[in-house]
Structure P
Amino acid sequence: MAIPELKNALGLLSRMPVLWIPGIVCGLCTAVLWLVLNASGDFFAGRLVIVSGLIVLFFVTGMLWCIRNEKGDIRTLVDGGVKYYFRVLLPLLVILFTIMLVFVLIIVTLTMAGVTPDPVLMALVSIVIMVPTLILSFFWDTAAVFEDRGVFHAIRRSIDLVGARLQEVIAFLVICAGITFGVLFSLMVLWEAALYDKLEPVSQYTEAQIQAFTPDQIIALIGPDGMWITALVLFIACLILVPVLVTYKACFFKVLAQTGVPVQQVTGEFDSKGRWYKY
């Protein structure tokens, strides 16, 4: 089921150049974030992350609207972003708030029980909470745009579809992970090749020196040229991954929604007053 939808997604990307615009916007935002982070530190970059995320979400929402119609231009993309922006944003905020609330409740419970939260334990708890939640609610945005659903209805629609077609969804996520790994690995090889002269001394380090190596030392090692090359690599990664994965997700959702959720057959009868009694 997942492979044909990937082919459909690649076909849409070849026929609709407008679908690459969110990738360009996301790539520019990511590159700017990288440069600001290294130039000004966490203070400005942390605030810019939120603004960039809201901007990218707008264009991704418009992209979903274009995919729903299987046609469109820049104006259609912008119109779709305006029309469905809050339908996509509000469920996302609900999902994030739910994850944070559960995490806080677990910390409070452990504290009241006299258990000191351990970093390893907290990391494990975070994974246990986030992974199932994100998988179950993964199609909240496509449900909101493709089926005009409200905040909680979009989340519930995603949960119902994932729960009913879990094997297909897992296959889809595995393919997405493979695409992401392939693109990032290829770009990492190109990044190392472009910065080979600057990174070559690292190959001479001992195991202790490598273990003590920090990100700040890497940035100092690659220098200003390396920072710009890294920004370019990040831009290319977003340019490729965002259009491909979002289009693939939309095409997969279309088929998933058409398959539908199994309906349980209930037998029964009405009495003389019109009340229903099931067997």
Structure Q
Amino acid sequence: MKAYIDLERGFDLPFKLRAFVAEVDQDSPYTHVELKYNYSFLEAFTLSYGWFRDKNDGLARIFNAIQNQSIFISDGNVQWFALSFEKFLRNFLIRANIIYEKGSFDLKPKGGGSRKVGTRGYLIDINFDYGFTKTIFGSLFFYISSGDRRPESGKFRSFISIDPYIDKTNIFFNGGLDSEFSSDNLGLNGIQLTGVMTPGIFLHFQPIRNLTLKYILAYLFTQKGTGGRGHSYGWETDLMADYAINDNCQVFMEFNLFKPGSFYRRLTSKQEHTSTEMIMGINYIF
């Protein structure tokens, strides 16, 4: 269910209100409300709030994975308070998204008893966009989401991603190597226990009208210490191309490469295993 109100048209005010309710899992609704203020054509300031009611053992699955045995069940609530903006600084467009997360869960061992686990986390995503020419566009980005080395202490500080969906790179951020827990544990984008920090670049090139090329390069680190597993997840590079045959049909190709860092060496017996992915297909728009 979604609701959208554009106050600018009806009342000559530059505000837009958006709200929706979605069911992430059975009996686990997610509610999102945001108010956007457009103070120029491409510049905006947005406040948003999200609430998630988890009744399907989302946090318990994480603790069960840490303990390597199925001993917990859980239910709880998580809230997100977000500020985002788009602002020109000379020829640069700065886009930022800052989110604070808080919540609490009842973590219950099967068979009786329970304890409260509070959640505290944050996400910062900053992009500096620059147009070199009419056909070449580039962006420098820095992304950080909080992690936790010892979630058993009573506070879970790893960021839980529900909305927005973050996909800075195609392998690491899309169910490839980005999570010790699968993406259905507690949100649409999963949880990375030790957090993520990544600087990177994005390039967009349109040499001819129907052809678009995109390139991403990012180096990924843990946000928290890992107890000897290493701080480097590794680096990833992605190349994408799409060609519009006509207004309805588009051919695309994608090649992605991820080179693991020191974080994964224990899992691979200190061997180097480069991950590659190639995707080709056709998009048809009805």
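Every read-out reported here was derived from the displayed coordinates using simple, explicitly stated rules and does not represent laboratory data. Bear in mind that the values here come from a model prediction, so they are computed numbers and not experimental data. Cβ atoms are built from the backbone, for glycine too; each structure is taken alone.
Suppose percent of Cα pairs over 35 Å apart works out to 33; of P, Q, which structure was it derived from? It must be structure P, since only it matches. When mean count of other Cβ atoms within 10 Å over residues 16-23 is calculated for each of structures P, Q, structure P comes out greatest. Looking at structures P, Q, which one was helix-only ellipticity at 222 nm (-39500 (n - 2.57) for each DSSP H run of 4 or more, over all residues; to 500) calculated from, given that it came out as -27500? Structure of origin is P. Once relative contact order in percent (Cα under 8 Å, 6 or more apart) is evaluated on every structure in P, Q, the highest one turns out to be P.
Across the set P, Q, distance in nm of label points 7 Å out along Cα→Cβ at positions 216 and 240 reaches its highest value in structure P. For which of P, Q does mean count of other Cβ atoms within 10 Å over residues 64-71, calculated from the coordinates, equal 12.6? Going through each structure in turn, the value belongs to Q.
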